[in-house]
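Take a look at these structures.
What follows is calculated from the coordinates using simple rules that are stated; it is not laboratory data. Since the structure is predicted, the reported quantities are computational estimates derived from the model, not experimental observations. Cβ atoms are built from the backbone, for glycine too; each structure is taken alone.
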Structure 1
Amino acid sequence: MGNVIDQEALMNVIRAIPRGKVTTYGLLAAALGAESWDQIAWLGHSVCQETAALLLAGGATTDAVVPCWRIVGELPSGQLSPTTDPLVPGDPLYRVVIQPLLDDGIAIAPPTYEIPRDYLHHPGHH
């Protein structure tokens, strides 16, 4: 059945991703002892929906929430990307994913928002 992952453990691993770095869903899952992101996706979505809601409502700054924007997908090409959707400033998802990454100093640009692997952080490794 695998390890039982609690919300606090997940939030702690996400908070430990340094500013200016990102990690993949798979690396995050492995750091928590899960076999895959699918095993903990429901918990991750719950945490990150709360973060997005707080940021969109203007009720929090990026320093005051769990930095879910630092979790990115790995594209079939091997590139890292926070989204497969074309986003522009003003889109809600842009405000909670792309802008915080830019604020973190990560060099990304439209339309693909691919992130160089130099920014990849392996949770649990220093």
Structure 2
Amino acid sequence: MGTEITCPSCGHQFELNESLKNEVEKELRGKVMDWQKKKEEDFEKQKTLLLSDALKKAGEETAAKLRSLEEEAKNKTQQLQELQKKELDLLREKNALEENRKTWKLKLKKDSWKKEKRSKTQPLKENRKYLT
């Protein structure tokens, strides 16, 4: 059973026989295969571009985050060093105050001891005056 086809240019009708049908199918298959291959190539190019862009963006974001973390670590290290210096200064000040306290305590003991010694020897001196 044949199928009639109308030419879109001239309007002539003719019957599609098996050999013409096979030829048209072959030509259309070739065109479809070419079109499909082109679309697959375009898809692969687009996929490669998108992947490349995504990797570039991820790399830039990672680098920016790394820089931020490095800066934060640097700041934390500086803060730690400053706090350690303050702690050391406070410990030195505490030690100096403790030494000063010990010195004053010792001085007070000496003064107290001298006063006590004077008070014990003073009556003896006065008594000697009366005895001589």
- Item | If distance in nm of label points 7 Å out along Cα→Cβ at positions 13 and 37 is computed and equals 3.9, the structure in 1, 2 | 2
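Can you say which of 1, 2 returns -8500 when helix-only ellipticity at 222 nm (-39500 (n - 2.57) for each DSSP H run of 4 or more, over all residues; to 500) is computed? Spell out each step's value before the answer.
Details: 1: -8500; 2: -33500.
Label of the source structure: 1.
Just checking, which of 1, 2 has the largest value of mean projected area of the Cα convex hull in nm²?
Working: 1: 7.6; 2: 18.1.
Of structures 1, 2, the maximum of mean projected area of the Cα convex hull in nm² occurs in 2.
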- Of the structures labelled 1, 2, which one yields 0.00 when FRET efficiency 1/(1 + (r/R0)^6) of positions 53 and 117 (r between Cβ atoms, R0 = 41 Å, to 0.05) is computed from its coordinates? 2
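If you work out percent of Cα pairs over 16 Å apart, for residues 69-108 alone for 1, 2, which one comes out largest? Can you show the working numbers first?
Numbers: 1: 31; 2: 56.
Once percent of Cα pairs over 16 Å apart, for residues 69-108 alone is tallied for 1, 2, the winner is 2.
With distance in nm of label points 7 Å out along Cα→Cβ at positions 29 and 77 computed per structure, which member of 1, 2 shows the largest figure? Numbers along the way, then the final one.
Details: 1: 2.3; 2: 7.0.
Going through 1, 2 one by one, distance in nm of label points 7 Å out along Cα→Cβ at positions 29 and 77 peaks for structure 2.
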- Given 0.00 for FRET efficiency 1/(1 + (r/R0)^6) of positions 21 and 101 (r between Cβ atoms, R0 = 30 Å, to 0.05), calculated: source structure among 1, 2: 2
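I have 11.8, 35 for Rg and Dmax of the Cα atoms in Å, for residues 5-60 alone, calculated from one of the structures 1, 2. Which structure is it? Show your work: numbers first, answer last.
On the way: 1: 11.8, 35; 2: 21.2, 64.
This value belongs to structure 1.
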- Message: Given a value of 12.1, 37 for Rg and Dmax of the Cα atoms in Å, for residues 45-84 alone, calculated from one of 1, 2, which structure does it belong to?
- Response: 1
